[in-house]
Structure P
Amino acid sequence: MLPVKGSISILLLIISNTFMTLAWYGHLYIQKSNPLLKWGIFGLILLSWGLAFFEYIFQVPANRIGHNEHGGPFNIVQLKIIQEVISIAVFMVFAVFIFKGTKPTINHLWAFLCLVLAVYFAFRK
C-alpha cells in the first residue's frame with residue numbers, strides 16, 4: 001500500500017504532467033483553430049509559458065511532498081523515474097484521444113514496458 005504522501009505526490013505529478021503536455025504539445029492541436037493561428041510563434045510560446053506556470057504549481061509540491069527528506073516515501077531518483085513514466089502515460093492518452101489518428105505501435109508498447117521496468121528496478125531492494 002502506498003503511503004498517503006506518496007499517493008498525493010503521484011496525483012500532483014499526474015496533474016503537473018497534464019499541464020506540461022498541454023504546454024509542450026497543445027499548440028500542435030490548437031493550430032487547427034483559426035483564432036490561434038494568428039498568434040504566431042511568439043504568442044504560442046507565451047501561451048505555453050502560461051500553461052507551464054500551472055505545471056510548476058503542481059510539480060514543485062509533488063516533489064517536496066514525495067521526497068524522503070520531507071517525509072515522503074521516495075528518493076530523488078525514484079521521483080524522477082515516476083515522473084517520466086507519468087509523463088509518457090499522460091502523453092499517450094493525449095496522443096490517442098486528442099490527436100485523433102495517432103495509433104500506438106508495438107514498438108511504443110515495448111518502450112513503455114522498458115519505462116515500467118525502470119520503475120521496478122528503481123524500487124527494487
Structure Q
Amino acid sequence: MTHTIQFRIRYSETDQMSYAYHGNYAQYFEMGRIEWLRNLNISYKKMEDDGIMLPVINLNINYLKPAKYDDLLTLRTTLLSKPSARIVFGYKIFNQEDVLLTTGESTLVFIDIKKNKPCRIPAFFLQKLTGF
C-alpha cells in the first residue's frame with residue numbers, strides 16, 4: 001500500500017548550502033505517514049483520543065542526493081509488512097525531475113496510553129487494511 005504526497009522545500013528548512021537540512025526528513029516522513037493513514041480514513045488524532053499512540057522506535061534515512069530550496073518533492077510512503085504490535089513504513093523522496101533523493105524506513109509500535117505498554121494493532125485499523 002503506497003500513498004503519495006507533494007511538498008516544496010521552504011527556505012527555513014535549508015542550511016547554508018541551500019540544501020534541505022537533514023533533521024527535517026523525520027518530519028517529512030511523518031507527513032507521509034499521517035496522510036497515508038488519512039487516505040485510509042484513519043485519524044491519528046482520533047486514535048490517540050481513543051487511547052492508542054504510535055511512537056517511532058526506529059528510523060533509518062539514506063541521503064542519496066540533496067533536496068534544495070524550492071524543489072517540489074514527491075514522497076511515496078509504503079506499508080512494508082502486515083502490522084501486528086509494530087508497523088513498518090518505507091519512504092522514497094523524488095525531486096521534480098523524478099530523481100530519487102532519499103530513502104528511509106521507520107518502525108512504530110502501537111502503545112496503550114493508559115498502560116503505557118505495547119499492544120496489538122487495533123481491530124478497526126486492521127479491518128481498514130483488509131484487501132490490500
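Tell me which structure, out of P, Q, gives 14.1, 44 once Rg and Dmax of the Cα atoms in Å, for residues 17-80 alone is calculated. Mind dumping the intermediate values first?
Values: P: 15.9, 48; Q: 14.1, 44.
Label of the originating structure: Q.
Rank structures P, Q by mean count of other Cβ atoms within 10 Å over residues 97-104 and report only the one at the top, that is, the highest.
Numbers: P: 10.2; Q: 15.0.
The maximum falls on structure Q.
Starting from the value 8.9: which structure in P, Q was mean projected area of the Cα convex hull in nm² calculated from?
Details: P: 8.9; Q: 8.3.
Derived from the structure labelled P.
When you work out Rg/Rh (Cα atoms, Kirkwood Rh), for residues 1-40 alone for each of the structures P, Q, which one comes out largest?
Checked P, Q; max of Rg/Rh (Cα atoms, Kirkwood Rh), for residues 1-40 alone sits with P.
One of P, Q was used to compute relative contact order in percent (Cα under 8 Å, 6 or more apart), and the answer was 28. Which one was it? Write down the numbers at each step before the final one.
Numbers: P: 32; Q: 28.
The structure behind it is Q.
Determine which structure produced the value -27000 for helix-only ellipticity at 222 nm (-39500 (n - 2.57) for each DSSP H run of 4 or more, over all residues; to 500), calculated from the coordinates; the candidates are P, Q.
On the way: P: -27000; Q: -6000.
Attributed to the structure labelled P.
Every read-out reported here was derived from the displayed coordinates using simple, explicitly stated rules and does not represent laboratory data. Just so it is clear, the structure is predicted and the values come from calculations on it, not from any experiment. Cβ atoms are built from the backbone, for glycine too; each structure is taken alone.
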